[in-house]
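What follows is a group of structures, each given as structure tokens.
No lab work stands behind these numbers, since they all come straight from the coordinates. For clarity, every value in this text was computed on a predicted model and none was experimentally measured. Cβ atoms are built from the backbone, for glycine too; each structure is taken alone.
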Structure P
């Protein structure tokens, strides 16, 4: 039985204007996750993702590094119950 979960994460640092959202979207899809990623007005990047807990943990590890050109100062995340609300993983603008 799979361990499905949901996570909301926010990455802070130099994470806008460096293809961070595209990086997150690509990694999430590779990991079989659903949800979305978007920029926030305070220059952070917010991620809502759902899927197997082990895959979500891998995504968080990717968020802590980011793509070339990014500088991630911190990632804050919060776990919650799986909802099945997302059919795919998308970039939100």
Structure Q
């Protein structure tokens, strides 16, 4: 695989990661740290549970994409360094 193709793949993975991080951030802005409920406010508990479920579904994907982005960045940087050192000889 060429260096350009790997750089494009890294850019795509990183872009998806950034979008997911922004989405997770907007979800957690709506999350309350503490919730005092009475019977009339039970719908708020359901909303908080739904938000927590969404965040918990996104977290493994964010971790996977983050690790993939870092790994691809290191591969691209290593290949670029190798190419620069080979052509400098």
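A value of 49 was computed for relative contact order in percent (Cα under 8 Å, 6 or more apart); which of P, Q is the source structure? The structure behind it is Q.
Could you tell me which structure in P, Q was used to calculate mean count of other Cβ atoms within 10 Å over residues 11-18 as 14.9? Of the options listed, only Q reproduces it. Looking across P, Q, the calculation of helix-only ellipticity at 222 nm (-39500 (n - 2.57) for each DSSP H run of 4 or more, over all residues; to 500) that yields -8000 traces back to P. I have -0.50, -1.01 for log10 I(q)/I(0) by the Debye sum over Cα atoms at q = 0.11, 0.22 Å⁻¹, calculated from one of the structures P, Q. Which structure is it? For log10 I(q)/I(0) by the Debye sum over Cα atoms at q = 0.11, 0.22 Å⁻¹, the value -0.50, -1.01 is produced by structure Q.
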